[in-house]
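Read the figures in this text as sums done on the coordinates, not as results from a lab. This structure is a prediction, so every number in the text was calculated from the model and none was measured. Cβ atoms are built from the backbone, for glycine too; each structure is taken alone.
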Structure P
Amino acid sequence: MGDKLRFFAFLVTYLPSFAGAGLVRKLRALIHGWTYKGPTDNPKVVLVVGGSFAGHQLMARLADSLPTGWQAVLVEKNEHFNWSFALPRFSVVPGHEKTAFMAYTRIMAKGVQRGVTRFIQGEVVSVTADKHVQLASGAIVPYDILVVATGSAQRPPAKLLGSTHKDTACAELRTLQDRIRRARTVAVVGGGAVGIELVTDIKTYAGVVAERNRALVGEDKDDSVADKDVTIVHPRTQLLNRFGPRLHEHVAGVLASQNIHVELGQRVTIEYTDGADEPAGAGRPGTLHFPDGRTVQYDCILLCTGLTPNSGLFRDNFEGALTEAGEVRVTPGLQVVADEKKSSCGLSDVYAFGDVAATGGPKMARAGFFQANVIVDNILASIKGKPATYRYVPSVVEPSLKLTLGKDATVVYVDLNKAQTRSILLPKKGDAEDMYVKQSWHFMGVTYNDDDDE
């Protein structure tokens with residue numbers, strides 16, 4: 001069976017159930033809009049910490065389902081939602097960075113107006129034992145039910161360090177754009193999805209970026225490098241090692257066709273030559289030291305290595321909830337396990353999901369959407385005095401991937417079994433330069449317009 005036919009069969013198998021569930025949710029949301037009478041003077045609170053893709057999905061579901069007298073409160077350190085899927089592209093190609101950020105006040109406007117949701121900008125630093133969270137500002141926020149969706153820490157451009165406000169986030173992207181544009185030699189350390197997207201964009205868009213810069217500053221002042229020497233370094237022998245070997249083979253072929261150097265099985269150490277006060281991987285120049293004794297200097301080094309769970313808020317009072325890797329232990333119902341010796345017994349009023357939690361699912365936004373549905377169903381059951389019996393079981397749909405491979409290519413990939421011996425691989429033409437981000441904001445329930453650039 002060819003890949004296109006497999007993909008069609010895949011859609012026929014899974015789309016009807018998803019479409020049906022989506023229709024049921026829309027009908028329930030419509031009824032909720034008629035019946036929800038707002039919170040009371042002292043509403044009971046579902047407190048959601050972290051508002052990226054997983055946290056937003058949970059807030060959207062809660063906004064359409066919480067009963068009268070309850071309110072969903074989002075605590076998020078950033079002023080704007082970050083459309084992280086586009087950040088690798090926008091760290092290379094200038095002119096689109098403002099479209100990657102949308103104010104939470106806009107995204108949550110309907111729910112706030114109805115009184116079912118509320119937004120607090122702040123960073124949660126700890127969870128107390130008496131149903132409160134403490135913010136970095138010192139403020140204390142109470143909850144009746146707590147859901148932690150704080151995700152994971154990554155280096156730029158996968159996640160931004162200065163993204164608390166839109167202007168600082170855009171400035172951080174422009175700094176990366178400038179360093180990449182001026183670099184003749186670039187090394188990206190890490191061969192996961194972000195690393196692959198980054199090297200292919202750097203290589204294939206270099207000429208486009210140089211031409212635009214010459215038009216802006218004049219050829220005599222232009223310091224762009226249009227013909228870049230780009231290298232990707234990965235500690236394992238397979239790129240995108242969370243997926244099947246077939247994807248590696250395809251991507252390796254595309255990288256070879258683009259004249260990108262690939263160093264596999266190389267766990268390098270890095271020695272930076274300047275910018276000691278700047279974070280590692282922020283496009284600084286330096287030297288890579290390879291295990292075989294080679295040392296190679298690069299004008300720009302970018303790190304795309306691994307995920308670190310943002311689970312520090314549990315350390316003071318729930319240290320037993322963390323695995324050795326720093327993930328939050330959860331039951332199949334996604335309730336936090338405060339004592340590792342009682343792995344089947346979770347806290348009835350504290351949940352965790354997404355990248356921060358040891359769910360058994362992939363660390364991908366789509367998995368967070370499925371997990372959010374489980375948490376909402378369990379919360380609604382507990383509010384009604386019923387047991388929280390809904391369970392999260394990872395599905396084959398969750399780890400599917402659409403990967404950009406520079407200006408002229410993308411690929412859609414799905415592993416059809418856990419052994420990764422059956423798969424779907426569909427090469428396609430390149431996405432639009434702006435990654436269709438303006439159109440994508442419809443997923444968040446908002447329409448992007450030029451006023452959002454201000």
Structure Q
Amino acid sequence: MKQKGLGLLAVSAMLALTLSACGGKNNDEGSSASASNKPSSSASSSPSDASPSAPPAENVVLKVTGYKSGTELGAIPELNEKFMKENPNIKVEYEGMPGAQFKDFIKTRFAAGDASDVIMLHPGLSELLQYGQAGYLMDISGEPFLSNFTQAALKATTQDGKVYGIPNDMAVLGVYYNKEIFNKLGLSVPTNWDDFVADADKIKQSGTLPIAIGNNDGWMTLAALFTLAPSAVYDGHPDFDKQLNEGKATFAGTWDDMVNKWFSLNDKGYLTPKSTGVSLDQAQKAFAKGDAAMYIDGNWSLPGIKSANPNIQVGMFAMPANAAGKDVVASAAVGTTFAINKDTKVADAAKKYLAFWSQAENQKVWAKSQQSFMTINGETGDIDEAFKEIAAVVASGHSYQFLDQGWTYGGAATTEMMTSAQGVYLKAIKPAEMLTNMDKAWADAAKKK
């Protein structure tokens with residue numbers, strides 16, 4: 001989802017990057033391309049305390065591809081540099097790109113047999129497990145570093161006894177809000193949909209944009225619907241994913257009320273005008289500067305928000321799509337995973353890289369840079385005060401995984417969701433048509449299996 005997972009979900013700051021060839025067919029000599037040629041990437045090498053069967057050869061190039069770029073890159077450059085210092089014979093070349101772009105990119109690279117050695121993927125059936133089942137990923141179930149992770153987190157990377165990746169973090173999707181604006185208008189954190197809409201109206205009447213969004217690639221609508229669905233869909237249809245996978249349920253007829261709720265916010269002028277021409281970064285900066293009171297995205301966006309405005313007073317709450325008297329449910333799940341290309345020519349180096357990322361001290365650095373929850377046994381991480389409200393919801397057990405993690409053909413459905421949503425904003429199609437298009441994309445993907 002940008003954790004662009006969310007791969008999902010996000011994963012997230014989605015600046016377009018220049019793509020270069022990935023190295024699933026990497027040889028031991030490798031490429032000497034400089035990391036400076038990759039706008040959002042860091043390069044170089046170093047090992048962890050992993051114990052692969054044999055040490056890597058001299059001058060190994062380990063190519064890593066992910067959907068983290070721009071302001072979402074976090075500690076990847078820092079950790080890659082540390083890894084390379086510990087492993088002077090391995091050079092890491094990281095290539096990052098926006099999440100919406102990454103889905104199609106990595107699918108093409110796998111099909112061409114030219115995927116990188118290590119790939120950041122969203123967990124669940126939409127990406128990681130799907131590619132694992134298709135035979136593209138290495139089964140790492142026998143690796144000792146897996147014991148560092150909680151069993152709950154490993155469920156997101158495991159299927160039929162095979163482990164296809166490491167769970168790097170727990171992510172949440174929610175509504176960022178400017179505490180100063182809320183306090184000035186006498187608003188409290190809304191706990192149901194009617195209160196949320198009433199707050200948005202008060203904010204608009206004050207002359208401030210209620211919600212900043214950027215939809216030049218459709219990601220932020222996906223993020224919004226993912227935050228709405230736990231309360232708006234799954235409360236009344238807890239078996240929706242199972243029925244969807246079995247062909248017994250469709251988006252049309254189940255999601256109608258939810259998508260109408262979301263697009264009604266646009267009709268009422270609560271969302272950024274002409275958002276299809278606005279990027280995620282632009283929306284994030286508008287929120288950070290105080291031009292908007294709310295912003296919908298994942299916990300990984302907090303560093304970018306604070307970088308744009310270190311003095312902002314910010315919090316996050318779970319999207320209250322529920323009716324009054326019912327519990328709000330947060331959208332929370334394993335955010336990013338690292339998997340190894342089954343056909344990599346530098347398997348030992350790749351295992352060292354995953355072992356390095358499995359160490360608690362490195363996971364702490366990564367989690368802090370993404371403001372995410374940790375997946376390491378006994379480690380809570382350093383959660384920002386901004387997440388107090390949504391953390392309480394997650395801790396209470398009222399959370400649901402990022403949607404496409406439970407969908408057999410989630411990639412097709414979410415890609416169509418992002419594309420069709422732009423059509424709805426442009427008044428080219430109606431919300432109901434978006435759902436019909438998603439059902440068709442799902443059916444088409446099922447026929448191709």
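Of note:
- Test item: Cα extents along the principal axes in Å, for residues 180-315 alone calculated as 51, 38, 36, pick one of P, Q: P
- Across the set P, Q, FRET efficiency 1/(1 + (r/R0)^6) of positions 92 and 220 (r between Cβ atoms, R0 = 30 Å, to 0.05) reaches its highest value in structure P.
- Winner on percent of Cα pairs over 32 Å apart once structures P, Q are ranked, highest first: P
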